[in-house]
Structure 1
Amino acid sequence: MTAITAVGAYAPRFRITAEAFEEAWGQFQAAGVNEKAVPAADEDALTMGFEAANRALEAADLGGEDLSWLGFATANPPLEEGDLTARLGAMLALPEDASRQLFTGSTRAGTRALWAGMDAIASTGGRGLVVVADAPRGDPDDAIDHAAGAGAAAFVLERDGPAEIVDRAEYAAPYPGTRFRNAGADETQGLGVTQYDRRAFTETIGGAVDGLETAPDPDAAAIQAPDGKLPYRAAGAAGVGTDEIGACATVHDLGDLGAASVPVSLARAIADGHESILAVGYGSGGAADAFVVEPTADVPATIAIDGGASLSYAEYLRRRGIVTSGPPSGGGAYVSVPSWRRSIPQRYRLAAGRCVDCEALAFPPEGACDDCGSLAGYETVELPGSGTIEAVTTISQGGAPPEFAEQQAQSGDYAAAIVALDAEAAGETVSVPAMGTDAAPSAFAVGDRIETTIRRVYTQEGVTRYGFKVRPAGD
């Protein structure tokens, strides 16, 4: 069997409460959801997946170079067509010859990725990473959008380890129309036929659990959660009680996480030390996967799913891009995709260069050395992703360059800073410009410590540029 040897989980810091929706619409249609996570303007499934993956690798004390297999799953990818595992692998410094698989098209994608990862590691050995991230959307005045949250989870897989996946099964039955997103659409919809939806959910979940070789007796059950009540309605079909579902449920505080619903709850259950866990992922249409996970020792885990900022409903609409000032007239500074690609090592992995003649550090490592003028070249040095703010300002409405204006219209003011990034040698730094994220501009001050992350920077020609930004350093 395959085992989970480390886990990571992430949710955006923004939250909106059920009360905020009810105040705006006179009702709240997501039963059992108290509040939900809302992605920032520079976040999507890819950046959230990176956050969760980084935490899992950090918990395992591993780097991307230690992986031989990567699976990435989302029902709401930032691109309708395009293999996102190439970008995610580059962000994580995955070996170029590592196997990669993308899973999408269903809220079952997360458990499908876990299934495929088990097979890959059992077959070839090595070490794999399953990353699942999602942020579903619906029409503003329907139950799907009221419940829709955002989050991500990641699992390191090996042949042996502290949390063995001891059993698994799947089941499928055709239930068209339960939940779907048509080609070219951003918003998920459903027919809203309550009994039909509930029957599809309970039959497929029950069928997958019935297919397990041994009837599970878990102390925690991670069940797909389109809202905060439906997983409990499936308790009988899954052969568990409501207490077991509530033991690791994330839907009440994060909302419907789509393909990440079960993975994030599973990550929480493992981190909390539960000794037997049932995980059942459901894909509308409909099909389900069931897994039994039995941790026999503590599993290294880094979980970051707590909220940090509450939004009004108007702020929520703005951050979703529904209510903004619109794009500015005129074009932004143009950087071609080939030029941007050449800078990916710097933007993803903070790859600096050390002059082979004088050993001065350069970022980016190109052209003549600023210190000695040598053209002899540079040795690659990867910076650790921490540093200190040297100068900072706030970019307000109308002050952003045109290429950043659309994102600013969604997120509001942001910090722009010069930061001294730490290097490998004690006391050595290299200064670079950077955009702030994950905090209000007032949270950035000269002398403060920062850490880097990867976020959306801007989109031109339909191609989103991702790169590092800085945020206040964690404790």
Structure 2
Amino acid sequence: MSGTTGTTQIFFSATQYAAATVTAALRAGLFGPRSEHRRILVVSNTAAVPEVGTPLDRMPGFEKLRPEFDEVRSWNEFISPHHPAGWSPRAQDALLWEKAVRLAWDLGDDEIEIACESIQANPSRAVAEIFADSPIHVYADGLMSYGPTRNRIPHGMSSRIARVLHLDLIPGLRPMLLSEYGVPSEPVPKDAIVEVLAQIGAEGAGIVADRTPGENRPTAVLLGQYLSAIDLITQEEEEALHVRMLRAAARAGHRSVLFKAHPSAPPVYGRTLTQAAEELGVRLTVLSEPVLAETVFAVLKPDLVIGCFSTALMTAAAFYGIPVARVGTDLLLDRITPYENSNRVPLTIIDAALPDAEHGSVGTPLELDALADRLAPLIRTVGYCMQSRKHPGLHHEASAWLTAHLHRHPHYFKRRRLTTLRLPGGSTVRAEALRRNPTVRRVVRRIRAAQS
């Protein structure tokens, strides 16, 4: 039945964590009074083979989120046989698709408001194109929100984005995401998201309790990310990374450890760790069930969480006050390409904010209130180097920061990038040689002639 008052709000989510973030925002009143809006949750599965996965509306715990929405729809079913990650309407067909959506979901002539995840990619981009006159709220549930926007957003779309909702993982640190378009950011209250995560994790809490009975419960948790799946490192290197995490936990005195495997990771990861645990004399529990990391934190209340650059490291620190530490960020910072890769900012944050589990002192909670002032200049400088054309106003600040701090933090930057942007740390000789090169000079003259 089409709404008659207020607005129909359509929320697009591809993961359980994203749906939890939206639900927390709703309960915190960030989308207005419940009585004045019709609310539809649209779920999508962007996995390579969606048919073999479980849609988030059929996952354990979803029933705790369901009451916030009048209806639940499937984007995969609506656009079938197209894949949500690869399909968007042709410009000339957008109006026809809007009519089709309104008819299929009984929207009538309602005013539509959209809340979606990354507006830089489908399906969010496709939805924004279909509802070409609707205001857009972008929400982000991880550390990537602190980095710059990856792709250019057309003016007709960027001008409709009302705000970026984000988890306040580093209090006081403002997201760079969409800031070049003047889009303000707004944090989702911590208490609201922690409560929602506890509710949807109730079944998972039982699984964790069953897997970790007795007095020898794990005191340290290791986080798997399955980084080889996104081609950052090889499978063998990732297995070695997990073993390094385990050795770091043993070094810190932990004799009972839980490894929270990534749901898509192959079983061999657990076998490799098991062998290493036997050699170290560490009791190891491998949790491969699809349980939220936050559920593990809430149930076990561990003394230490170790990972590479997972957002869960910061949720452990910010939401549960658990000491955290890192392993392997130096390897990933060296390997990650291109420089614009959106994982660069999460990597930088974790590397700069967390102690080194293999060589540093661990076991003390992070001083979160002091992090923002320390991280903000670094993140803006890295963000400028990633997307200088989107943030030309940061050039002077980045230059000043690099002049003062590059000698202590060279691993966050590439000399070629600094050279190209004419920043401190770049190769002045190479830059001068480029300017004198006859071929380069001819190309520059042609470009300038075409622009005049």
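Observations on the model:
- Distance in nm of label points 7 Å out along Cα→Cβ at positions 282 and 298 derived as 3.5 - corresponding label from 1, 2: 1
- Origin of the value 1.09, where Cα Rg over 2.2 N^0.38 Å, for residues 186-265 alone was derived from one of 1, 2: 1
- Which entry (1, 2) yields the derived value 20.6, 64 for Rg and Dmax of the Cα atoms in Å, for residues 210-345 alone: 1
- Answer label among 1, 2 for the case where helix-only ellipticity at 222 nm (-39500 (n - 2.57) for each DSSP H run of 4 or more, over all residues; to 500), calculated from the coordinates, equals -12000: 2
- Structure (1, 2) behind the derived value 12 of relative contact order in percent (Cα under 8 Å, 6 or more apart): 2
- Across the set 1, 2, distance in nm of label points 7 Å out along Cα→Cβ at positions 34 and 154 reaches its highest value in structure 2.
- Which of 1, 2 leads on distance in nm of label points 7 Å out along Cα→Cβ at positions 42 and 130, largest value: 1
- When distance in nm of label points 7 Å out along Cα→Cβ at positions 26 and 98 is computed for each of 1, 2, the largest belongs to: 1
- Distance in nm of label points 7 Å out along Cα→Cβ at positions 170 and 202 derived as 3.6 - corresponding label from 1, 2: 2
- Between structures 1, 2, the calculation of percent of Cα pairs over 40 Å apart yields its largest number for 2.
- Looking across 1, 2, the calculation of FRET efficiency 1/(1 + (r/R0)^6) of positions 66 and 362 (r between Cβ atoms, R0 = 25 Å, to 0.05) that yields 0.05 traces back to 2.
- FRET efficiency 1/(1 + (r/R0)^6) of positions 322 and 402 (r between Cβ atoms, R0 = 25 Å, to 0.05) - structure with the largest value, from 1, 2: 1
Every number in this text was worked out from the coordinates using simple rules, so none of it is lab data. From a predicted model like this one, the values you see are computed outputs, not experimental measurements. Cβ atoms are built from the backbone, for glycine too; each structure is taken alone.
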